[in-house]
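K.L.:
Multiple structures follow.
Each reported figure results from applying straightforward, stated rules to the coordinates on display, with no laboratory input. What you see is a predicted model; the values in this text were computed from it and never measured. Cβ atoms are built from the backbone, for glycine too; each structure is taken alone.
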Structure P
Amino acid sequence: MERLDKRLANTGKWSRKEARELIRAGRVRVDGAPCRAPEQKVDEAAPVLVDGTPIAAGGPVYLMLNKPAGVVSSTDEPGECTVLDLLGEEYRNIGLFPAGRLDKDTEGLLLLTNDGPLAHRLLAPRSHVDKVYYVETDGELDEGDAWAVRAGITLADGYVCLPGELELLSGNCAQITLREGKYHQVKRMLAARGKPVVYLKRVRFGPLVLDEKLPKGGWRALTEGERQALFRQ
């Protein structure tokens, strides 16, 4: 069951506001009966007509985006290019939003969906969903940094991070795994170690691994296996 205005908006033909106006104007029928309540819950299999024309059944959408630097993880940011601006027209008005955020200058994996309950569960602090980043720093990383990440780094404001993992790759390059998502966390953690971040890319979010075939700014729908893995997370 989902709200009627959301069902219409999920088709991509109308915004949520436009859908509500259509419904209140009496132009929408559900199971043959007129409906003027945008909040009415309808079964996904129930036939819905707008001005006598059937609309396709809606449903949640799950997209993987390879976010480039310079794009904000927002649905609407005046004067900025947002992640929704990168999508095709058919995905512009179906209620998609980023499940979590990446800094404007951070690249990599971002999940876009209109499945609010799933996003809430993935982002809830108690879920401790792994977030894995490839990072390059100004300064060589060493075993002391890896130990500090495993122990839980104390940030400049006194916050003590949950234990994570830092896998040293070479020189100033590493892979870091976090189980929480505080503001600018990777940058703040490594700044506390005197190793400022110069490049950051998220390569994994929970069970999702960035599809390296996606160019920067590219996106695709999740596979059935990827969706099921998210539901099991």
Structure Q
Amino acid sequence: MSESSGEMKLHAVINGARSILEKKNFKESARAIFDYCREMTGAQSGYVALLSDDGHENEVLFLEAGGRPCTVDPALPMPIRGLRELSYESHKAVYENNFMKSEWIEYLPAGHVALHNVMFAPLNLEGKTVGIIGLANKPNDFTEKDAEIASVFGDLAAIALENSRYLELLDKKTSDLEKALSEIKTLRGIIPICMYCKGIRDDEGYWTQFEEYITHHSDAKFSHGICEKCFKEKYPDEV
């Protein structure tokens, strides 16, 4: 018995959510989420991109040409304009089913893969669109149902991005903590100390001064002074 359309969509969303936890970094999670989204919408081409720090360009993580020729230099900037700009501004999925004859065609660089139809779904975090999923070249027209599906996967990609940022912060904090702990030397166990001179016997059986032993086995440093009791005993004439 074959799965219904609703069951297929549910499984795709579940698999997309699972990829957030299973993949090692955001690029891998985004690729998996994109592939599920492309499969469910029927798109053949597309990409996932993040908003640049200055907020003016897309920084593409990967591009899927769907087997179609594309000679655009991937290093070229991708300004936030045209149809994708509408998605960034509205924080919603938008699409155009006659792209090659639309007003947006003027923004397509030479050598770009032909786009018969296009959809953009935003990655929204805290009310701001921080990236976008681009989909294109569905054999038939994109629909509102496709927009709903793409929006769900856009939300999943946004969660994956936030999760990856938390993990990167956690890794940094963990690394800093491990570095700090590695610089800390501690004394444990029973330390043999002379009851008279307070010298300490080391692991090789030699007796060393208290200060020398502590300095060697920890990061502590000594600054010598004299207490009031010892001052009176050592310098009675000065009292």
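K.L.:
Out of P, Q, choose the structure whose coordinates give distance in nm of label points 7 Å out along Cα→Cβ at positions 160 and 224 equal to 6.6 when calculated.
P.N.:
Q
K.L.:
P, Q: which one has Kirkwood radius over Cα pairs in Å, as calculated, at 22.7?
P.N.:
The correct label is Q.
K.L.:
Among the shown structures P, Q, from which was the value 0.05 of FRET efficiency 1/(1 + (r/R0)^6) of positions 168 and 208 (r between Cβ atoms, R0 = 25 Å, to 0.05) calculated?
P.N.:
Q
K.L.:
Name the one structure among P, Q that distance in nm of label points 7 Å out along Cα→Cβ at positions 40 and 200 of 4.7 was derived from.
P.N.:
Of the options listed, only P reproduces it.
K.L.:
Rank structures P, Q by distance in nm of label points 7 Å out along Cα→Cβ at positions 64 and 96 and report only the one at the top, that is, the highest.
P.N.:
Q
K.L.:
Looking just at volume of the Cα convex hull per residue in Å³, for residues 128-191 alone, which of the labels P, Q belongs to the structure with the highest value?
P.N.:
Checked P, Q; max of volume of the Cα convex hull per residue in Å³, for residues 128-191 alone sits with Q.
K.L.:
Using helix-only ellipticity at 222 nm (-39500 (n - 2.57) for each DSSP H run of 4 or more, over all residues; to 500) as the calculated read-out, with -5500 as its value, let me know the right label among P, Q.
P.N.:
P
K.L.:
I have 19 for relative contact order in percent (Cα under 8 Å, 6 or more apart), calculated from one of the structures P, Q. Which structure is it?
P.N.:
Of the structures listed, the value fits P.
K.L.:
Consider the structures P, Q: one of them gives 7.5 for distance in nm of label points 7 Å out along Cα→Cβ at positions 8 and 216 as calculated from the coordinates. Say which.
P.N.:
Traced to structure Q.
K.L.:
Comparing distance in nm of label points 7 Å out along Cα→Cβ at positions 48 and 144 across P, Q, which is largest?
P.N.:
P
K.L.:
Right, another one. So if we calculate mean projected area of the Cα convex hull in nm², for residues 24-151 alone for every structure here (P, Q), which label has the highest result?
P.N.:
Answer by largest value of mean projected area of the Cα convex hull in nm², for residues 24-151 alone: P.
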